[in-house]
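Structures are listed in the sections that come next.
Values quoted throughout were computed directly from the atomic coordinates according to the rules given, and no laboratory measurement underlies them. Everything numeric in this text was worked out from a predicted model, so none of it was measured. Cβ atoms are built from the backbone, for glycine too; each structure is taken alone.
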Structure 1
Amino acid sequence: MQSWEQYFFERHDPAELKAWARRLHLFRYFRAFGGHANDGDSLDCAFRYRSTADLERFFSTIGVALVHFDALPLQPEPGVAYPGDEFARFPSLIPGTKWIGQPGHCEIAGMAAHA
C-alpha cells in the first residue's frame, strides 16, 4: 500500500468509505490534511438553495434551527484588523438571505457538528 493510501484509510477501511459514498447524498467525507494543521476528518455539505423557504425546509429536515436577525447585525469592516475574540462576535450571514445566520456549532442526528 502506498503512503497516501495508508494515510487515507488509516481510520476507515475502503469498504466502509464505499458504503458511505453510496448512502450520502448531500454530505461528503473529507479526510483531514494531517500534519500540524490540527484539523479532523469531516462530513461536509453543499446545498444549493433558491429561496429562504428552501433553506428553512432543509435545516428543519436535519433538525438545525436557523437564527433570523430583525436588522442587519454589525459586520466587520473591510480592511480593519480585529482581535480574534472580537471578530468571532460578528455573525456570519448566509449569502443571498435577509439576515439569516450561518449555523455554527449544532447537533445533527445526535452528533456534534460545526458549520
Structure 2
Amino acid sequence: MFLLISIFSINLFADKFPIPLSRNMKEGDKITLKGTFGSWNGQPPNIRFITDDNQIIGIGKEENYPNKTIEYILETQKKSNVLFETEVALEYIGEMFISYYEQPLMCFNILEIKILKKR
C-alpha cells in the first residue's frame, strides 16, 4: 500500500518542476512562447523562462541578461509576490550543459516581450 501511494505521489508532483525544453532547432531559429520569468542561483544562465507547459529555457548564456523589461519583471515579482504572464519572441543561441538537468538547457536571446497579465 505504501509503495502505491509513493508512486502516485511522485506522478502527482512530477509536473510541478520544470524540465528543459527539448526541440530540434538551429542557432538563429525563432520561436514564440508563453510563460513566466524567474531567476536561478547556480549555474548560468541565471535568468530562466518557464513555459506554460512547464518546460524551462535559459535567457542568454551568462549570469545576467541586460534587458530593462526583464529587470522590471523580476524586481516587481520579487517585491510584490506576483507573477507576470508573458508572451516572448525568442532567438535560439545554443545550449548549455547544466549538471542538475538530464538534457542540455536550450538558451535564447529575447526579441520581444509582451506582458499579458499579473497573477
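If distance in nm of label points 7 Å out along Cα→Cβ at positions 29 and 77 is calculated from each of 1, 2, which structure is the one that comes out at 2.5? Please report the intermediate quantities before stating the final value.
On the way: 1: 4.8; 2: 2.5.
That value comes from structure 2.
For the set 1, 2, ranking by volume of the Cα convex hull per residue in Å³ places 1 highest. Taking relative contact order in percent (Cα under 8 Å, 6 or more apart) as the criterion, the top structure among 1, 2 is 2, with the largest value.
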